[in-house]
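J.: In what follows, structures are represented as structure tokens.
Please treat every number below as a calculation from the coordinates, not as lab data. Since the model is a prediction, treat every value here as computed from it, not as a measurement. Cβ atoms are built from the backbone, for glycine too; each structure is taken alone.
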Structure P
Amino acid sequence: MEKYAKVMGVNFPKMTLDRTIEVLTDVIEEKRPELFHVITVNPEITMACQKDTSLRLIIDEAGLITADGIGIVMVSRLRGGNLPERVTGYDTLLRLLDSGNQKKWSFYFLGADPLTNEKVCEVIRKKYPALSILGRHHGFFKQTEEDKIVEEIGTLKPDILVVALGAPYAERLIHKNKSKLNAKIAIGVGGSLDVISGKVKETPENWKRLNLEWLYRLIKQPSRWKRQLILPKFAIRALTFREK
């Protein structure tokens, strides 16, 4: 049986969320010397890396990528790749926090606005009291401040570095500094900190079950309509794409 499903040339592991967490747990417990970069790849990133060779290199060199979007899963199934389910950054983060609470892992949270960054750490400390938050920094920093932030993370050596700077900026920052960050795992989680902090309402479960999370977000945030235009373009391009 194939271990990967190709979508527009990107190899997505045929892994469930449960299996993803098992793999990441092993990474932390094995104490690997190099940083393990996790990228949750959605249709936007898949489309972008077709022309952006530097982004494509980052994806190809990642320790693990996941199918972050029902569009990725549906295209794979229509083309016979049969990805089992979507594995989003938000769901992965929640499971890592839960496992981290059980296993006393350490975290560093980078991203979101200053108030949200502070709030989300308060929420996490209350809900997951056994895990350790070694440090945090909001995402509204100047380019000249990046080296200092990277140095701080490298000194603290968290088990998991959570980066909420938006794609592909988060992925570029992690990849560029992977030899300096000294984290066991680094993962970009998009707007997940906004949801955990309560700034943005979580998508109701019934919308998730129907795979209509994108529609719920669009209704709640009509300004997202331009971003959503990528979805039909992705579907057409991905279904007609000639895999090598």
Structure Q
Amino acid sequence: MKSITKIQILILSLVLLQGPSFSQENPVESQSPIRHFSGTITATNNGVSIIPAFNLGKPAAFFDLSVGGERLSFDPMFRFGMNGKPWSFILWWRYKIIKDKKFSLTAGAHPAFLFQDREVMVDGEVQRMFVANRFLAGEINQSYKFSNKLSMGIYYLHGTGFNPTGPKNSDFVALNTVISNIRLGGDFSLRINPQLFFLSVDENSGTYINSSFTFSKDEFPISFQTFFNQKIKSQVAGDDLVWNMSLLYTFKNTYAKK
């Protein structure tokens, strides 16, 4: 298990080190299709999954990155418990099919690995081992921008599990809204992201409502966020209420075309 963790940390370190190496290039001379390198590093009291009905139930650190061009990007998500043990690696590839000032349509796909301590049979004996559950998923995400402060969209995610136990098929459909740049006085602002979603996991299904509230300061990379997810009616296993508080550090480097 220690060797697996070291390899995973090494991979993460190599990805994170790409930011400084990209910034050393001359954007005028570069022939690279890479136009941006950005990301958010999050520290939270409770890790929440990309499907917010599920959570780690422990403090966690997220490294959500994005590197690519104007349409195609690689958006890996590395998620760890605060004890350093990996929780999930989600390796997104996304393509912007429609990129307009008002309307956007993006398609994406990823392999994902969810790490768990599990009891398994080895040579007839029960042993506790650290295993990786494998998933493959695809998404469609569309959004319409009504103004600089209001946008709405529909998001669909389908996932398939390739594990002896656990879910085999899941569907996640969400209606989401972004209300941004709510001025709080001075340089401070608030962004609210309410969402209503339907979740189906094999034979079970349910509906949920959630929202995040993000407080930020102009031209300052650190923001504070609080989030809750409330079960309305569901047969899917999980807590009725999922919530967390997080500190986020956001960075973005863009590179000009030749």
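J.: Given a value of 3.0 for distance in nm of label points 7 Å out along Cα→Cβ at positions 115 and 155, calculated from one of P, Q, which structure does it belong to?
T.: P
J.: May I pose another question? Match the computed value -2500 of helix-only ellipticity at 222 nm (-39500 (n - 2.57) for each DSSP H run of 4 or more, over all residues; to 500) to one of the structures P, Q, and report its label.
T.: Label of the source structure: Q.
J.: Another question, if that's okay. Given structures P, Q, which gives the highest value for volume of the Cα convex hull per residue in Å³?
T.: Q
J.: Determine which structure produced the value 32, 55, 13 for P(r) over Cα pairs in 10 Å bins from 0, in percent, for residues 99-138 alone, calculated from the coordinates; the candidates are P, Q.
T.: Structure P accounts for this read-out.
J.: Given a value of 21.5 for mean count of other Cβ atoms within 10 Å over residues 83-90, point me to the structure among P, Q it was derived from.
T.: The read-out comes from structure P.
J.: Thinking of P, Q, which structure, once mean count of other Cβ atoms within 10 Å over residues 51-58 is computed, gives back 13.8?
T.: So the calculation was done on P.
J.: Then there's this: Out of P, Q, choose the structure whose coordinates give FRET efficiency 1/(1 + (r/R0)^6) of positions 35 and 131 (r between Cβ atoms, R0 = 25 Å, to 0.05) equal to 0.85 when calculated.
T.: Working through the options, I get structure P.
J.: Out of P, Q, which structure matches 23 when relative contact order in percent (Cα under 8 Å, 6 or more apart) is calculated?
T.: P
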